[in-house]
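Quick heads-up: structures coming right below.
Each reported figure results from applying straightforward, stated rules to the coordinates on display, with no laboratory input. Remember, predicted model here, so these are calculated numbers, not experimental data.
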Structure P
Amino acid sequence: MTDIYVPKGDGIFSWLVVMGVSGCGKSSLGGALSAVLGLPLIEGDDFHSPDNVSKMRAGIALTDDDRAEWLASLGRELAGHRGGAVLTCSALKRAYRDRLRAAVPELRFVFMALTREEAERRVAARAGAHMFPASLVANQFATLEPPTGEPGVLEVDATAPQGELVARVRAWL
């Protein structure tokens, strides 16, 4: 049996990943969707190992091996939220998305599409000591396999106003 969250009589799908390259606005949109849908937010960055965080802070791109346990942790976390959840996760490759789908087959993805130039600008403008430097944005675009044509994926323009994005995702769900 699938657990479906149903706010105010609307049928809303319960497991959602907000995905895309660094700087696309995953955390902002994920937080907004979590609040609107009444679902817990899982910040994917919080599940990186200390070694992965150290690598990224040093400007070293993560490999598939580096991401393996991280993705396994995210899959377990999603599956553990029987009533659904919103996850923020880059999910750059189809293989990564398929690992998450294996944990929660009903999983849907919102792909926040953004140009490399805009992603670099946004990441460089981040205040504080974020673990992901602008120097790694190029690697994210080199790794990205857009989810075009995959089932259960909505592509949105990451530069659109957040209210518009939330409305679009709710209508899609």
Structure Q
Amino acid sequence: MSLPIRQIAYFCQDVRAAARAHHALYGSGPYFVADNIPLARAAHRGVERLLDHSSAYGQWGDVMVEFVQQNNTGPSPFHDMYPEGSGRWGVHHVALWVDDVDAEVARFAAAGSPCALRAEMNDGFVFAFADTSATLGHMTELYTPVPVLTDFYAMVSQAATDYRGGDIITTIAFS
């Protein structure tokens, strides 16, 4: 079974500033920024917790790049790797498309990479982070390539193909 990387994500202090800096250095983007992404539920290490985060999504060659910031304080898969108040930022996860999120979470856990987060968006879309940091230095995000996801990936990729200059930031909202 081959699970190619679909996205690389960086934890940062400010998603817009990080997206602009990445664009200036690598030519990535344009970026679509979602502030305060609504979650129906989030369980960090099995404990239900608030997770308020914002993300910027852009295309970087064949791979989507995401910049993510946590807007609330407290434990999270982001603070697992980059402790709150540490001022440290960097690669947080790569994302894979899988047939069954829960089955893959169990498979990763059996291989020594426990579930750091299982979350559900308001539309029912589920994603999870397997904590692969001990072996890979980053987490691995798992989600199923349902149309809402594949359509979003296609839109971001097409925007990069069509980009001819101008502001690289567009604010969007997830419901």
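Of the structures labelled P, Q, one was used to calculate Cα extents along the principal axes in Å, giving 46, 38, 31. Name it. Please report the intermediate quantities before stating the final value.
Details: P: 47, 33, 31; Q: 46, 38, 31.
Derived from Q, not from the others.
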* From which structure (P, Q) was helix-only ellipticity at 222 nm (-39500 (n - 2.57) for each DSSP H run of 4 or more, over all residues; to 500) calculated, if the value obtained is -7500? -> Q
* **Label whose coordinates, when mean projected area of the Cα convex hull in nm², for residues 55-102 alone is calculated, return 4.7 (choices P, Q)** => Q
* Assign the value 33, calculated as relative contact order in percent (Cα under 8 Å, 6 or more apart), to the correct structure from P, Q. => P
